[in-house]
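Below, each structure is written out as structure tokens.
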Structure P
Amino acid sequence: MKKTKFSRFENIYFVSVFTAFGIYAYNVQENWIIDVGDQLYNLMFFAFLFFVGMILTAIKATSKDGTVNKKAVLAGVSIAIVFALWRIVVAVA
């Protein structure tokens, strides 16, 4: 896949996810606070969508020569997983 086509897909994905989260957060907030206990599964779903966005960004960053190939996808996924694990370890410690 060409990098320009992938970049368009990534931009559309980010705009749609951030717009959906903004609408969702506006509808469930009360005095600018979201009750995490009631909205836990919805927030986990949005966290998963943001993680997919992080994978897409890592794939775009590792692609070379104007194309996205299998090597770039594997490198992007591994970078995103390492970053997520690092953040989990930092949060726990």
Structure Q
Amino acid sequence: MIKDNNIEIYTIPTCPFCKKAKEKLKDNHLDYTEYDISHNEEEIRSKLAELFEIPSGRATVPQITINGKYIGGYSDLKELINSGRLNQYLN
């Protein structure tokens, strides 16, 4: 696993896209820190939306950051990896 990068992923256990995002990170040998927000989901989603400036005011999951840069959700991560642009976010 590549551990020189600070990758954070906010998830809930029942989310299929959270599982896919974690698999995608693992498949690319990227270590990450997972934050399960299910214990206080509504409040944390609202705070994530504010933090990441999500216009709807409510963040979906997963939400992913790499080295302090907001990536987005699973489809955003997938696009970064498939396009080869992920390296721009990695150390």
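Each reported figure results from applying straightforward, stated rules to the coordinates on display, with no laboratory input. Because the structure is a prediction, the values reported are computed rather than measured.
For the read-out helix-only ellipticity at 222 nm (-39500 (n - 2.57) for each DSSP H run of 4 or more, over all residues; to 500), a value of -27500 was computed from one structure; give its label from P, Q. Only structure P yields this read-out.
Looking at Kirkwood radius over Cα pairs in Å, for residues 8-47 alone over structures P, Q, structure P comes out largest. Look at mean projected area of the Cα convex hull in nm² for each of P, Q: the largest one is in P.
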